[in-house]
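Please treat every number below as a calculation from the coordinates, not as lab data. Because the structure is predicted, anything quoted here is derived from the model rather than measured. Cβ atoms are built from the backbone, for glycine too; each structure is taken alone.
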Structure 1
Amino acid sequence: MNEKTMQGGCQCGAVKYEVTDKPFGAEYCHCSMCRKTVGAVTVNWIDFKVEQVKWTTQLPKEYASSEHAFRGFCVECGCSMSFRDNRRPEFLSLTLGSLDDPSLVEPTQHIYADDQVKWLNIVDECTRFRQGAV
């Protein structure tokens, strides 16, 4: 692994990936669909160009959570792995927590901040978008 390559995967190891270079975005998502998908009040996504992501084992199974959104997960352990929007096929987001070393990437923004649960108080310098990022 070179210094610009990061690796990650699901909990059981059935789905693994490596990414080249750094993501172009990293965010907390507070939307209700992400909450339901991961079972947590927020999820951290890291955003890549599709060609930066190489699946090194099996591909994640995808669930169409809406007309345009597809969420990837491991069929063995259920780990949430990816998000893609068919209106922007050149991009793929991966769950930050699925990185082998999640401390390598720090979120820079909050999206769907209007949907953030009221008791969650994250104090940071990240840009906040009321809905999705512009």
Structure 2
Amino acid sequence: MIKVVMADDHQEVRNAWSDFLRRFKTIEIVGICSDGDEVLERVRDLQPDIVLMDINMKKMSGIEATGIISKKWPSVRVIAISAHNGEGYVKAMIDAGASGFVTKSAIAQELVQAIHAVYEGKSYICEELKKKWGQKAQAE
């Protein structure tokens, strides 16, 4: 069972992720957080395998929280989940220690693929970003 903590400042997003992910027998939602400070508390107390981390949150950004998690709890892997799809955001999260990045507009099933890949020690970038960067590389 993959233990997951979710962090997003929008309740609707937290509810949607939770409802969707609870359908999978391999994933257990052990914590749901609304801000960066809260996610650090949950990670400390629950020691999840994966944190699904929004970038823009109150009190502390997902980038800052990811940096702290990667230093204090290196066995906990972070997957960024964001509406932002710019390379700067992806680079900031990866540099902070995230193992994956999935946009909020990605197909929901892709989030499950990302969780399994990152849990297995791989990195994961969603198809939307791969296509976007591939087109940019072809244009140059």
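Going by relative contact order in percent (Cα under 8 Å, 6 or more apart), which of structures 1, 2 comes out largest?
The maximum falls on structure 1.
Once distance in nm of label points 7 Å out along Cα→Cβ at positions 91 and 115 is calculated for every structure in 1, 2, which label goes with the largest value? Working shown, then result.
Details: 1: 1.5; 2: 3.1.
Looking at the calculated values, the largest one is 2.
If helix-only ellipticity at 222 nm (-39500 (n - 2.57) for each DSSP H run of 4 or more, over all residues; to 500) computes to -15000, which of 1, 2 did it come from? Please report the intermediate quantities before stating the final value.
Numbers: 1: -1500; 2: -15000.
Going label by label, the one that fits is 2.
Starting from the value 1.32: which structure in 1, 2 was Cα Rg over 2.2 N^0.38 Å, for residues 35-74 alone calculated from?
Numbers: 1: 1.32; 2: 1.01.
Here the read-out was taken from 1.
Determine which structure produced the value 1.9 for distance in nm of label points 7 Å out along Cα→Cβ at positions 19 and 83, calculated from the coordinates; the candidates are 1, 2.
Working: 1: 1.3; 2: 1.9.
Corresponding structure: 2.
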